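Given below, in the form of C-alpha cells, are the structures.
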Structure P
Amino acid sequence: MISKINICNLALAHLGQSPISSLDQTDERAKRLNLFYEPVRDEVLRTHNWGFAAVQKKLELARQDTQTGEFLYHYPADALFVRRIFLPGQQRGFGFEMRYDTVTNGRVLAVKVPGVHALYTRRVEDESQFDGAFVKAFTLALAYDMAVTLTADNALAAQIFEKYTLCLDEARRSNMTENCERPEATDAFSEVR
C-alpha cells in the first residue's frame, strides 16, 4: 500500500537522492518535502478529473441574491475544482461563477437555477485512495518542484518536467478509458451522499 513516505521517497529517487525514513527529520530533503507535498498534491489533483477524487453532490443553498436573482450555493469544503453544475437527469450543465460572498462570509457558487448539483474534484489526503497513474504523476511533479533547490541542476529539472508531462497525459488517457463504461463517462464522478 502506498504511503506519504513512499511517495516522498519516489520523488527523491527521481532526483537521484537517497530516501528518508521520516518527514520529521531535520534534513533539508524532509523540510522541502513537507513544504511542497500538499500544494503539489492539490495541484496535480486539479489537473485532471481523476476518478478516485471525483464527487457528485447536491449543493447547499447559502441564499438567493435579491438584486440579481442568482442562487448562491456554499462552495463544497472539500472541493479543489468545480467542473460542472447541473440538474439531475439533464445532460446540459449550467454556467456558474465562484466568488466570495460578503453576506455569508464565504466562497459561493453563483448559479441562475435552484436545486443544482455539482461535479467536482475533492481534496484527497488519504494516499491509499490514490491510483497508480496519479502516484507516478504526483511523484514527478513533486520531484520537479524540488529539483533546483535540492540538486541545483536545471537540466535535471527540465527532464523531470518532460517526464511529468508525458506521464500526466498517459494517466489522463487511462483514467478516462477506465471511466468510459459509466453513463457520465466524460465526468468520471462517483455519487457522495
Structure Q
Amino acid sequence: MALPAEKERYTFADCLTWGEDERIEIIDGEAVMMAPPTTAHQLISGEIFRQLANYLEGKKCHAIPAPFAVRLFEKDGDSPEDVDTMVEPDISIVCDSSKLDKYGCKGAPDMVVEILSPSTQRHDRLVKLGLYQRAGVREYWIVNPEDQTVQVMLLDDGGVLQLQEVYDRKGVAKVNVLDGCFIELSKVFSE
C-alpha cells in the first residue's frame, strides 16, 4: 500500500486527511506503514481489553483499543501541523480525561499495551519503547503471542522504562497503574 502522498515530513495534519482504514503511524515526521493484525493478535488484544474494561467500569480511567491516535508529544497550543509523532498502541489506558479529545490522546497514556507480530517486533521493542519512555508512559506491556509471555516495564524515577516482571500463560499479571487490577493470562493465551 502506498502512502496517500509522498512527502519528506508527515504531521498529524496529514493523518487527518487519510482514510480510516489506513494503518499508518508517524514517528518524527516519518510515515510507518502497519500490516493488518493477525487473528491471534486480535483475540489476544480483545481479551486483554475486555479484562481491563471490565475492571475500569465506573472508574475514572479509560481502556481504549486500537485504532486510537496517541500524539505522545503534543502540547497545548500545538496545531496538527506541529505534531510529527502519532502512534496507535494496541491498547491505551488513560486516566486523565483532559488528555482525550475527538482525535484520540494528547500526551502520554498512563499505560500502553503492544502485541508483537513478526513485522513489528523490532519496532515495538526498540522504537516504540524509546518513544514511550521519552513521553513518560508509566507502564508498558509487550505481549508476545509466540512464547505466550507478557513483559511489564515500569517508568523509574529517572524516567527509564525498566523491566519489572515477565509473566507466562499461567500467570496473573498485575497492572501497576491500576490499584487491584490483574489480568488472567490463561484467558489471554487460551490456545
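Derivation of every value follows stated rules applied to the coordinates shown; laboratory data play no part. Being a predicted model, the structure only gives us computed values, none of them experimental. Cβ atoms are built from the backbone, for glycine too; each structure is taken alone.
For FRET efficiency 1/(1 + (r/R0)^6) of positions 121 and 177 (r between Cβ atoms, R0 = 25 Å, to 0.05), which structure out of P, Q has the highest calculated value? Write out the running numbers ahead of the final one.
Values: P: 0.85; Q: 0.55.
Looking at the calculated values, the largest one is P.
Which of P, Q yields 1, 7, 17, 20, 21, 16, 10, 5, 2, 0 for P(r) over Cα pairs in 5 Å bins from 0, in percent, as computed? Write down the numbers at each step before the final one.
Details: P: 1, 8, 14, 16, 15, 12, 11, 10, 7, 4, 2, 0; Q: 1, 7, 17, 20, 21, 16, 10, 5, 2, 0.
This value belongs to structure Q.
When relative contact order in percent (Cα under 8 Å, 6 or more apart) is calculated for each of the structures P, Q, the largest result comes from P.
For mean count of other Cβ atoms within 10 Å over residues 33-40, which of P, Q scores largest? The structure with the largest value is P.
Here helix-only ellipticity at 222 nm (-39500 (n - 2.57) for each DSSP H run of 4 or more, over all residues; to 500) was derived from just one of the structures P, Q, and that gives -13000; the source is P.
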